[in-house]
1. Among the shown structures I, II, from which was the value 14.6 of mean count of other Cβ atoms within 10 Å over residues 140-147 calculated?
2. Figure out for me which of the structures I, II the number -21500 belongs to, where helix-only ellipticity at 222 nm (-39500 (n - 2.57) for each DSSP H run of 4 or more, over all residues; to 500) was derived from the coordinates.
3. Using the calculated result 75, 30, 22 for semi-axes √(5λ) of the Cα gyration tensor in Å, pick out the matching structure from I, II.
4. Taking Rg and Dmax of the Cα atoms in Å, for residues 92-267 alone from the coordinates of each of I, II, which one would give 37.7, 132?
Structure I
Amino acid sequence: MNPQQFVHPDEIRTKFSSAMSGMYQAEVPLYSTLLRLVADTNTQEMAQNQELTRHLQQTGEIERLTMERHGAIRVGTAEELQMLRRLFAVMGMVPVGYYDLAPAGVPVHSTAFRAVHETSLQACPFRVFTSLLRLELIEQPTLRQLAADILAKRTIFTPQAIKLIVQHETSGGLNRHQADDFIAQSLETFRWHHQATVSTETYQQLHDQHRLIADVVAFKGPHINHLTPRTLNIDVVQTAMAEHNMMPKAVIEGPPPRHCPILLRQTSFKALEEKIAFVSNGGQIIPGHHTARFGEIEQRGAALTAKGRNLYDHLLQSAQDQLNVPVNENNAAQYSAILSEKFSQFPDDYPTMRAEKLAFFRYFPTEKGLITASIQEIQEIQEIQEIQEMTLDELIDNGFIQYEPLVYEDFLPVSAAGIFQSNLGEKGQSHFTGHSNKADFQRDLGIAVIDELQLYEATQQRSVAECAAALKLTLLSQ
């Protein structure tokens, strides 16, 4: 097949994201309410903050604002994880980062399937936080084996989805008809199933060990457990959720409110109790209920360097140590105050963050810089000769180059665990003693995960090189 007939992975990802949103809104109507609330909040924020609106337009972020940023899925076996990797590859998504949630009481480790190049992220930023159940953390050997046996019997992908994945791998792409079929078939993996595949007794055993284990093991497929729109003011949405019949979690995960946002702030409405059906050993249908699916909101900020991330982790841990108890509705205000006080040590302006190398930035030429570059083609003047000798900092100081923070495109393990725990109830607070095992995860995944810091560094370097080319500089030192 002519490669020109292939549908671009960015387009497949965009259509898949839209189709999944439609499916999830139909399954969880309250999520539609959340989307409207976020859209109204964003409109209000832009109307009240012209500087913010200008920044969104300048960076192109305004075009991505209405796109859902991510979903989350949990699988039970290495075979399921590997096929998901192959499925996401059709959409130009690869595994980025390793997250171990076990220390925070959630028996999974995870990665984020996403696009990696800024051009693809601009086209569609959708990603899927994908977790693999760590069966070795189930304490009872008989229950551990039972869970493994149940998972071994299920197939979470349709035969046609697998056929199209293989077609993509052998041909190098899918035509339009195949791409549309692939999207429809892939959605079935993420669809909710009301009927459990286990008895009430087995479900309760799994549930008593950990609610998430029951959620992964007891159903025909992994079902998407949440989708996440992006807001410009998560604090407003957090307050407004209760007014729209949504019960928000106690606190917003991540850093406190800042003038210059960093990393990721997340909150959610708590998971809904949904009716399900069990089948007894005698074939009888027994009604029950299950709690797992919810709506999440996120507000993204600057991607931090290793130095910036170390400072963030230190300040967050310091705040949690001072509180010294799990955060809940009763101490949420106290924790927020402690968090704000601790993070006063983190610079809250981009020039300082850049000077101290705490965050990654994208550089681009100013209008003055481009005009000067065009003059250079006609004549040589003293100023142009001086520009050739300037460093990046000097070009910024003299108005030839601007910069903006790179948006953080990944996740925070503590925040992810906090979101999961708030939607699993108090029994989700168990502590697991298993060690972080990135090597095992990568073995089960079938390939190594990509280091997200290297991606941000590469994006930053590309922007510097593009500035040098646009300004006709023979050498641009940082």
Structure II
Amino acid sequence: MYLNLSGAACLCFVLCSGPVMAEAPGQPRAPSGKFDWGANRLDPATLEKQIAGDQAEVNLDADILDRELDLNHAVAIAVNRHPSIADTIATLAESTSAIDVARAGYFPQITAGLGGGNSTLTGTGNSTSVSVSQMLFDFGKVSGAVDQAKAGVSRQQATVLKQIDTIAQQTAGAVVNAHRYQVLEQIAKEQVAAVEKVLLMSQRRADAGVSTRSDPIQAESRVQSARADLLQVSAQKAQAFEHLRTLLGGRFAGTIASLPEDKAALVALNPDPNTDGIPDVLAAKADMRSAIAQLDVAKAQRWPTLTLDISQNKSLSGVNPSTYVPDGSYRSIMLDVSWKVFQGGALSAQIKAADNALASARSRVQVARLNGSDDARSFRELAIGAKGRFGVLERRKRSITEARNLYREQYKLGTRSILDLLNAEQEFFQAVSDEESVKHDFWINLVGYVAATGAGREFYGLNKTVVQGMDVLP
């Protein structure tokens, strides 16, 4: 329905609406009066009251009662609790409704109405009407819309997989770091105990007069330094466990199990990894399918749509305006062909836009493959480098262990200074710490590699399981 106002009516509207204010170019209008919705202020207290309701509180107080937590179990707990995965699953359920909406175009469209009015020909009357329209053939308009909706569901499925992989990678990384600082804390405790033994030995030798009083002073200084290192590592361990708590959704007071070296040995660090299964590639492919469907729909708009239209109306009071019969009825059956013959170039523009969308989607597939391959190859090189360093550090630890034992015996015999012994103790525990750090660096990069190649669900045993109500298949 179109509304046409005469010039006099328009003039009246302008005059009645109040004065028209001219504003300088570029000068923003200041909100005022009842139209001020807070565009020029930030008030958290008022905002909190305005959006009060279901606050969806985050609970991190649940206790995880496992005495020992392994990598796969931690990942399983996280992916089944994290709200970001629930968010993507809910969006997936929402997107499936779009398929039903598109498929509705295959079914009859029924409209009913009831109204009344006054006509100069039939007078005053009330009538009811029912109309049924069934699409018979549309050259692929509805099927294209259905394909587009299905592509949207496929894309959201890829988004769910990506979020599962993301949470799995974050949790695995948190477990690795928690295990790292758990081991380093134990090493730091052993270092404190070892240096305290040296201090006790130096005190006894000084009391016996076989060494100077400076020896216990130097040893005491190293003990304090080792205790400070222990406090730092303990703080880092607590931080790592708190981050793990965020991902697990609850407190864990046990210990992290040893990392599964047997599973790590089964991962093939390929120099040219297959990126077909990574979620970003799957999402880009879904975008390409959607673009193809969009192009099909745009091309189908060039052709007519054939529908069968059936309608009936009946006067409840007064004269039927279609038959001029009092309280009469009127029915019709029509085969309708509608064709958008000319729209000012809109159809051509839609086809061009769909072609460009398809070209863009193809490029996104290539970009996703490149990014996935680049990430995988980067993690691969770092993992291989960590493996190589681990062998070097292992040999270094063996040589320092021999020197440490030799210096201890020589100090007891008085042929080696306490400074040499303390340095040997420090070097030994530094070598042990470096070895463990490199081992965990390898695991961090391995976790990144399996995530970048889309192999994380298989690695963590998530395939053929249920994650927040969704079946995860290989």
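Just so it is clear, none of the values below were taken in a lab; they were calculated from the coordinates. Keep in mind that this is a model prediction, so the values were computed, not measured. Cβ atoms are built from the backbone, for glycine too; each structure is taken alone.
1. Computing mean count of other Cβ atoms within 10 Å over residues 140-147 on every structure in I, II gives 14.6 only for I.
2. II
3. Of the options listed, only II reproduces it.
4. The value was obtained from structure II.
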